[in-house]
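*Asks:* Presented below are the structures under discussion, each in the form of structure tokens.
Please treat every number below as a calculation from the coordinates, not as lab data. Note that the coordinates shown come from a computational prediction; the quantities given were computed from them, not determined experimentally. Cβ atoms are built from the backbone, for glycine too; each structure is taken alone.
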Structure P
Amino acid sequence: MNWNDLLAAIALYLVIEGLLPFASPTGWRQGLLLISQLRDGQLRLFGLVSIAAGLVLLWLVRG
């Protein structure tokens, strides 16, 4: 693994994370309020699905 790849991935993550609060601060805040009301199990399931989707996407892109 190349450190440049890791740093590029972190930079891209930060760009993507910043898009919603920049584009729609009110909608982003409302979304966070909804997420804060989820039960732990629901959040864990969301996290697991996100991890799985990310791994599948990485596998498809990197082969």
Structure Q
Amino acid sequence: MPPLPELVHATPKGGTIHKYQLSGGKSNFMRFLGCYLGTCKFCNDLEEANHYLESIQGDT
């Protein structure tokens, strides 16, 4: 059974980033899911997920 998603970061505005271990073929992949108000995006790394949250929340 794959491990459960792990909360990595939460923003003051309610955005979250979770870390996911996904398997594909013979390999395992680490992906990050950035979410805010029900809109989510899988990202390849934590930096990409942070940029996504900044853009969707209107942070500069």
Structure R
Amino acid sequence: MDAQTLQQTLKEQQARLEQGLEQAQEELSDLNQRVVDVIKRRPGTCLLIALAAGFLIGRMASR
């Protein structure tokens, strides 16, 4: 494989990785928005779930 072919292959891989990164960022942004919406709709329930999860994690970590 010559240098020019290798360079072209690397450019293609970089473009593919950048596209995948952009897609992942969009999906994470959408997920974040959905979580924020759920928390706004049901803040009490979310607080209780967070407290319960924290309690369970604390119990597991103390062992």
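*Asks:* Taking Kirkwood radius over Cα pairs in Å as the quantity of interest, name the structure among P, Q, R where it is greatest.
*Replies:* R
*Asks:* Could I ask something else about it? Consider the structures P, Q, R: one of them gives 3.9 for distance in nm of label points 7 Å out along Cα→Cβ at positions 16 and 40 as calculated from the coordinates. Say which.
*Replies:* Numbers: P: 2.8; Q: 0.9; R: 3.9.
Clearly, the read-out refers to R.
*Asks:* To which of P, Q, R does the computed value -30500 (helix-only ellipticity at 222 nm (-39500 (n - 2.57) for each DSSP H run of 4 or more, over all residues; to 500)) belong? Let's see the in-between values first.
*Replies:* Details: P: -30500; Q: -6000; R: -33000.
Structure P accounts for this read-out.
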